[in-house]
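Take a look at the structures listed below.
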Structure I
Amino acid sequence: MPGKLGMTTTQRMALLRNQAASLLMYGRIETTKGRAKELQPYVEKVITLAINSYEDTVEETVTVTNKKGKEVQQKIVKDGAKKLSARRRIMNKVADMPLAKGDKESKKEYKERTQGIKHPVIEKLFNEIAPKYAERAEEKGQRGGYTRIYLTGQRKGDAAETAIIELI
């Protein structure tokens, strides 16, 4: 039975969604021990869902007229039914967060870098994290165990047990 963390269901789900997004985006976060233990199976299920469907793509050839008026054949890669379903389910479980702007990056450079990326956490999950763990599963024959929790002691203000949870 999952812990309630002293919150209502909507608060707890919002917390898990936001922490899952941060963990997937940055690879490691620091939180309390109880929250880390609740977050671990939540994130592992999301990663497993991505691994099982990240390769499902469909290529289509479309005829498009370019700026000069010529008709050009163009290949378009779309998500297959399985990947699209998984993407929507993951978007329901993980909060969306924008890409961070670099320290010395101008507004124009930031817009160019992030152009065409609507959901950065989901894109990172399907393009980087899922292939990495799928390859790991093939090499070692090990599925699951994508996260690790380190206990770091007590917090000074309220003496809460703190932990670092990270992607392996």
Structure II
Amino acid sequence: MNFIELFRINISYIIFYTIDFFIILLVLQKYLFKKINTVLEDREKKIKESIENSKFIEQKKDEIEKEYREKMIQTQKESEQIILEARESAENIRLEILESSKEESARIISEAEKETEKFHDQIYITLKKELLDLVVIGVSKSLEDFLDEKEKEKIIKKSMEFIKNER
């Protein structure tokens, strides 16, 4: 028994299948493999473009984040400046109000002192008038017994003139 007979291998089949295989391979290579290669190349291009796009987007994202951080820092500095100015303004207003209230209280005290002095002067004048009237009455009563009518009239006229001058 021969090896070929043992496995029942037919050489003509082997040659035919080999030729058939190469023909199919050529046909596939000419029509199918080119399309597959084209599709694969297109896909490779798209993947490269996507990678480049993602790198570009990552760069842009980093730039935007950097700008955002800078703007946040700038905004924080501006807000701190605004708060500082507001505090200074509030302190200035407080000092102005304090100064205004001091001036107002000084004015009120001054007016009160003037009113008190005016009231004091009025009381002094009133008391002086009443005292003069009492003195005139007292003197005229006490002199009534000692003086005659002419002298009484003379003293009364002098007293009246004195009182007019004093008032």
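A few remarks follow.
- helix-only ellipticity at 222 nm (-39500 (n - 2.57) for each DSSP H run of 4 or more, over all residues; to 500) from the coordinates reads -14000; which among I, II: I
- Parent structure of the calculated result 4.1, given that distance in nm of label points 7 Å out along Cα→Cβ at positions 134 and 158 is the read-out and I, II the choices: I
- Entry that produces -0.50, -0.59, -0.78, -1.33 once log10 I(q)/I(0) by the Debye sum over Cα atoms at q = 0.10, 0.11, 0.13, 0.20 Å⁻¹ is calculated, selected from I, II: I
- Entry that produces 10.1 once mean count of other Cβ atoms within 10 Å over residues 38-45 is calculated, selected from I, II: II
- Answer label among I, II for the case where mean count of other Cβ atoms within 10 Å over residues 94-101, calculated from the coordinates, equals 14.9: I
- Calculating distance in nm of label points 7 Å out along Cα→Cβ at positions 22 and 54 for structures I, II picks out II as the one with the greatest value.
Every number in this text was worked out from the coordinates using simple rules, so none of it is lab data. Here the structure is a predicted model, which is why all the values come from computation and not from measurement. Cβ atoms are built from the backbone, for glycine too; each structure is taken alone.
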